[in-house]
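What follows is a set of structures for review.
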Structure I
Amino acid sequence: MKQLQIKYPLISFVSFEGIHLLIDLESRGYFEDRLICEGNCETGLLDIARHFIKENSLVIDVGANLGFYSLYFAKKYPTCQVYGYEPVSYVFNSFYRSRELNKLSNLHPCNMAVGFTHAEMDIYAASKGTYNKGTSSI
């Protein structure tokens, strides 16, 4: 008799100021470790950005990664429309699932890159086990 081996992904979530982010523990990296260990990430940048974002603003997050900033601004400013662009599909999937978990209808995740040229290009993505997923390039 053959045994069927089912492998479930090790997924966890962390919360930051009422925002929940799903994290794939098998491929977590620098950003995820900061969230897990410290409970926050790059709060200095959030402090600066808060001065520029007002109610009904359009927020664009290019290279959204797990969607930390997109999720934060969509949650804190529900009248804003937030667009998060992340071209790497396995990273985007975590971002998209986090959006669903937080039920943010004003957040629009986009699985594509942003640039000056309208074209289809290869992306040199960091592999799933890479510690810093933000190192992808075109």
Structure II
Amino acid sequence: MPTVEIRATTWTSAKASLSIFAISIGISLFTVAYEKAVNPLFGSVATTKYLNYVVHASTVLAVILPKLSRSLLLPSIATLVQVAPHTSYWVSIFAARSGDPVLGPLVTHATVLAPIIYLGVSLAASIDVSP
């Protein structure tokens, strides 16, 4: 019966890989939607100036820092994604009042986008790919 074991481990490995793929697609779609939402408030140049740096820094922090449990990650991600449209609007409005065209988008990226990227990458890292 070694074929049954091989099929089971292959399915487990494929399921983990598909889960990681789905999480990475979700993070990419959220980042694009966030950029499109913040773009009219700050303009395209100011929005994209530090966007990649915030995404990469959040990803690196998620890989370096200790992993969180899935029971904490899933509700946290769901809550943050649910309130992200309102949070991005209000944080953008208050950050734009500072008058600095670079600091406003950076503060908005750090408070709205960075936690969702961090938690999403932490969730992807918590999935065991080994058979």
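Read-outs throughout are calculated quantities, based only on the coordinates presented, and are distinct from any laboratory measurement. The structure displayed is predicted, hence computed values, not measured ones. Cβ atoms are built from the backbone, for glycine too; each structure is taken alone.
Suppose you compute Cα Rg over 2.2 N^0.38 Å for every structure in I, II: which one lands on 1.27?
Only one of I, II returns 1.27 for Cα Rg over 2.2 N^0.38 Å, namely II.
Work out the source of 16.2 here, i.e. which of I, II gives that when mean count of other Cβ atoms within 10 Å over residues 47-54 is computed.
The read-out was computed on structure II.
For the read-out helix-only ellipticity at 222 nm (-39500 (n - 2.57) for each DSSP H run of 4 or more, over all residues; to 500), a value of -8500 was computed from one structure; give its label from I, II. Walk me through the intermediate numbers first.
On the way: I: -8500; II: -27500.
Going through each structure in turn, the value belongs to I.
Work out relative contact order in percent (Cα under 8 Å, 6 or more apart) for each of structures I, II, then name the structure with the largest result.
Details: I: 22; II: 44.
Of structures I, II, the maximum of relative contact order in percent (Cα under 8 Å, 6 or more apart) occurs in II.
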